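Read through the structures below before going on.
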Structure 1
């Protein structure tokens with residue numbers, strides 16, 4: 001079995017994503033979508049909420065921080081550059097730069113100290129020809145989604161065809177495959193009872209065919225349903241068993257994080273449970289300090 005390692009770095013810390021590595025939790029919180037107060041703060045150029053979001057995610061167990069500054073009526077490139085500088089002054093965690101705006105990605109990559117992960121590119125040739133040279137120039141890693149102008153493929157087989165197209169484009173631009181992370185597309189099970197099974201099949205096929213690392217937006221599967229945390233906590237270990245190696249997810253919710261770390265142990269990614277035991281002891285110590 002091919003083992004591909006995707007290495008991300010901040011100025012002082014390295015995170016390795018791989019099928020033989022503990023699952024990589026990419027904290028999703030630094031994103032203004034659905035956060036009206038945060039959006040209003042960003043429009044006023046107030047970045048103070050970032051410190052709270054960082055602290056909560058670091059404490060929760062995030063390994064990487066996704067950073068999205070997509071707020072209407074703002075200068076997103078400039079805002080993203082300032083956010084990255086501030087985040088890197090507060091934490092040594094690697095960053096996933098999340099934007100659909102080329103100019104914002106360029107500023108983000110120029111500002112970032114280290115090797116970033118970029119979220120994301122889709123399978124349209126013209127889109128890849130815009131973004132992939134930027135990724136190559138900055139030596140970054142890239143998340144790619146196997147959908148194109150025709151929309152989101154309904155079957156795993158169709159997603160594999162677009163994944164192959166993405167791989168060819170990445171190789172054409174001289175980007176090593178270890179710097180390619182595929183998003184196998186997690187859709188809501190509330191809208192399609194087969195959605196998660198299709199995602200799991202896609203994950204398995206990509207793992208078997210290319211050994212690539214994969215990530216996805218974990219909360220997508222539970223959209224529109226009650227008690228979403230329980231659904232996400234059940235989904236992620238299943239996806240890990242098929243070959244998922246990271247996820248953009250809620251690092252502040254113990255139920256979900258603990259499900260992932262327990263799956264690390266059960267799947268042999270936490271030999272002898274050293275990480276599990278250390279995490280449990282740290283939680284006990286934190287609780288004791290709170291009660292004291």
Structure 2
């Protein structure tokens with residue numbers, strides 16, 4: 001695969017054995033065998049069209065909901081966030097946003113345009129692409145409630161416009177056409193709903209007070225079970241402050257695991273499993289993690 005990849009003609013940047021700890025908010029994880037940063041959508045399409053069909057391919061966004069195991073990711077990691085930063089008003093109630101646009105930026109711009117409900121996007125860490133991939137939500141709003149259409153690219157470099165009806169969407173879960181990745185979306189907002197900058201600022205201030213934002217983490221580790229909160233269950237199980245290696249359950253918010261002291265991905269994954277098993281033993285609730293765990297263990 002590496003020999004074939006070296007023969008590809010691209011305008012972007014190709015790096016070999018790139019540490020994924022540089023590209024995840026947990027600041028942990030092994031290397032990508034090949035890390036590609038395209039220069040444009042056309043460059044990306046050319047790269048995908050020429051890439052060997054048998055080469056494993058992983059799509060990287062902001063790395064805010066991602067744990068890469070210490071053995072790294074075999075094959076190719078595509079990091080296209082830099083080229084997908086377009087954000088424009090399509091008409092009176094619609095906005096087009098690239099997958100690389102931070103959700104906080106989308107929220108602030110929609111408020112300037114007086115398009116709502118949009119404040120909830122400020123509570124979503126990461127980018128539009130990640131929010132689309134997992135139906136991220138905050139403060140009672142969910143991403144796909146506002147999606148009118150999405151733009152994707154497939155393994156052959158072909159671009160598609162798709163409707164929400166082509167996807168199965170539920171709480172923190174989205175499934176659709178295989179081997180396609182989000183380039184962006186068109187969001188539709190509601191007539192007569194004026195968003196509030198004060199509400200947005202209140203949300204951001206609440207995040208600062210209740211979440212360990214100054215430390216490496218992935219945001220919420222587990223989905224909230226029906227009718228309850230993962231943070232409450234974890235705290236009730238006495239796990240706040242529990243550590244494995246350099247990884248720690250946050251004392252500020254129990255559904256956050258922080259990289260307290262040069263944690264390895266193995267430390268973090270073992271702590272995730274310890275929390276999951278302890279909550280199951282203590283409360284009989286099987287927590288489901290919303291963080292995506294990829295790659296191979298350290299050999």
Structure 3
């Protein structure tokens with residue numbers, strides 16, 4: 001019963017994630033979901049959470065400025081502290097049971113009060129009672145990224161150990177969690193509207209990087225972000241439109257001369273020269289140096 005419930009929980013989280021951009025409301029997690037006539041809660045008053053009727057925890061949670069030094073190591077392994085100092089505490093015994101029986105958990109990381117990003121399924125790789133912690137990582141076989149173990153994959157040629165692959169997948173998952181948090185902070189800074197066209201449907205909005213995240217300066221921080229609707233985000237990435245350091249929108253010249261339909265006219269041509277809507281708080285406003293670098297790339301494209 002527990003195994004089937006965990007699988008149902010993973011699917012429920014996936015559905016919510018697709019709708020919310022990977023960010024979860026605490027109220028949704030504490031209320032949980034119905035499964036076979038039972039209410040399954042995913043978080044609770046304690047960081048190691050075991051729902052009613054369960055023998056093993058379903059989730060572990062980290063909060064900012066909490067009493068424990070939880071987090072990812074440099075090689076992508078999640079180090080998570082026991083509850084308190086007693087290895088035999090009920091919650092800590094639950095983690096040990098999950099370790100022995102290879103029971104998957106959900107990891108929630110709070111990004112602000114009441115908001116979380118998540119990773120699942122997480123498996124405990126090592127139990128360290130003397131250090132009052134466990135070490136965990138994602139399991140490749142259940143994440144839908146089995147292609148990472150392909151012989152053609154660059155990582156595979158470096159090491160084919162399953163532990164190394166798990167650590168690699170955990171690092172990728174950590175990056176995705178950061179991106180989900182980045183999206184939440186950027187959309188919040190821009191009042192959940194497109195900075196160019198003012199569209200206000202969050203499900204149609206992205207947090208666009210000014211300096212791409214593939215670049216060493218492409219940090220997932222609000223001054224390196226713009227709230228853009230999906231069509232203007234795509235146009236920004238394809239250098240169809242640019243944004244200059246003085247916050248003006250520039251449309252590629254050949255599009256200004258093109259005759260097509262109302263989308264081109266109203267969605268692009270009429271925006272040329274407009275000033276974008278920026279956050280009121282100065283610390284959240286787009287960094288002009290980064291905008292200049294990106295605008296130079298637009299002019300050169």
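Read the figures in this text as sums done on the coordinates, not as results from a lab. Not measured: the values here are computed from a predicted model. Cβ atoms are built from the backbone, for glycine too; each structure is taken alone.
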Which one of 1, 2, 3 has distance in nm of label points 7 Å out along Cα→Cβ at positions 38 and 70, as calculated from the coordinates, equal to 3.5? 2
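If helix-only ellipticity at 222 nm (-39500 (n - 2.57) for each DSSP H run of 4 or more, over all residues; to 500) is computed to be -15000, which of 1, 2, 3 is the source?
Computed on structure 1.
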Computing distance in nm of label points 7 Å out along Cα→Cβ at positions 86 and 262 for each of 1, 2, 3, the value 3.7 comes from structure 1
Which one of 1, 2, 3 has percent of Cα pairs over 23 Å apart, as calculated from the coordinates, equal to 54? 1
Of the structures 1, 2, 3, report the one carrying the highest value of distance in nm of label points 7 Å out along Cα→Cβ at positions 54 and 214. 2
